[in-house]
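Listed after this line are the structures, all set down as structure tokens.
Where a number appears in this text, it was derived from the coordinates with a stated rule and is not lab data. All figures in this text were calculated on a predicted structure; none of them were measured in a lab. Cβ atoms are built from the backbone, for glycine too; each structure is taken alone.
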Structure P
Amino acid sequence: MMNEWCERIRKIEASYDKKADKEWAQTEQLKNDLRRHRDASRGLTPQLFDRILSWKLRGQRARTEEHRRNVEKQMLNDITACAFKLTHANRECLAAARLKLLSSLPGVGYGVASSMMALVFPEQYGVIDSRVWKVIFDEDRTSFTVPQYLRYMNAVWACAERLRWEPQKVDYFTWIAYESQQRTAAVATKRRR
């Protein structure tokens, strides 16, 4: 199953028109802005945090916005700076620690925490999401645990190594594969009517 998924996203990427995709451009710009910020060894600013939230949550921001009002500037800076500076020889331990630390921010679950990780460290992480989970594992899931995030990342890391891509790119094209699958299913449903 994993080899099929990995090959499928490789084919999607090979024929994908990135120049026509505003989402791709926005993602690349945000990664570049965060890379420059990370290189200065700082935590996130409220403005960068807001951009990550908009990127990940899109129209769903209102669901947890009330909780995130409790994220003060200093707290945001301190927690994200700590998470970004962490090191560990074992990548699973490091991923789990960063995920837990970032999700300790009010209103930040594992989806948003993993988004911060994937955008700040695209060479190391992907974003956990029910859609990418469905493509990789063919399972429906609406919430995640740390062990599930590590299961997901082990699959992403294996595919990234095979394709010689960043894990965030594997994640992105897995999301594109899901969207493509949904469009195909919608067309098939219309034809049956």
Structure Q
Amino acid sequence: MTVHKSQQPPDKRLVVGVTGRIGAGKTSVAKYLSEAYRFFYIRYSQVLSDWKAQNADSKKLLQAVGWEVMEGGMQLELNKRLIANIPSKSNAAVDGLRHPIDFESLSKSFSPDFYLVYVDCVQETRWKRLEARYSRLEDFQKADCHPVERNIEALRRKAFSVIDNSGSLEHLHSCADQLLKQIHAGGLT
């Protein structure tokens, strides 16, 4: 049985965007917010897949389609589609921001209740986490350096908070709990 933690006051809606490099723990943070705090979970790659990639789940294919969208000037359309799927009265955890337009779109749509969190982790640890998905280190590095990933560091500078995910899953969850406490307190302490 899942025990849900208390949420913010009922008049305060939160939309938390989660960004970071491949394997940093973005999905773990977003899904934790969904499971522990009942946030609506939505993932950019799923919206992209539904729209352009016929429900593909291949990271390589999704990166190629994502790059096509970015280079083709369709990032705003991707964001419109994602935002349209977020229930109007629900808290939301948005997994996988990749571009400054993602940040701008979510900020504009949900301000002042939008917060960006950047999940950070060194490459070696990220590779170990994804070793089963990528058969060789070179394949992981190629995916990590794909052009669709190039704007992620720019999002780090826009983040409300940076979570270091070099520890355990329990530590990551504790950092997510702390993040919500900081948001409720009105800022970083």
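Quick one: Rg and Dmax of the Cα atoms in Å came out at 16.0, 49 when computed from one of P, Q, so which one is it?
Q
Say we calculate Cα Rg over 2.2 N^0.38 Å, for residues 46-85 alone for every structure; which of P, Q gives the highest result?
Between P, Q, the highest calculated value is found for P.
Ranked on FRET efficiency 1/(1 + (r/R0)^6) of positions 38 and 150 (r between Cβ atoms, R0 = 41 Å, to 0.05), which label among P, Q comes first with the largest value?
Top value of FRET efficiency 1/(1 + (r/R0)^6) of positions 38 and 150 (r between Cβ atoms, R0 = 41 Å, to 0.05) goes to structure P.
Comparing structures P, Q by relative contact order in percent (Cα under 8 Å, 6 or more apart), which one has the largest value?
For this comparison of relative contact order in percent (Cα under 8 Å, 6 or more apart), the top structure is Q.
Given a value of -22500 for helix-only ellipticity at 222 nm (-39500 (n - 2.57) for each DSSP H run of 4 or more, over all residues; to 500), point me to the structure among P, Q it was derived from.
P
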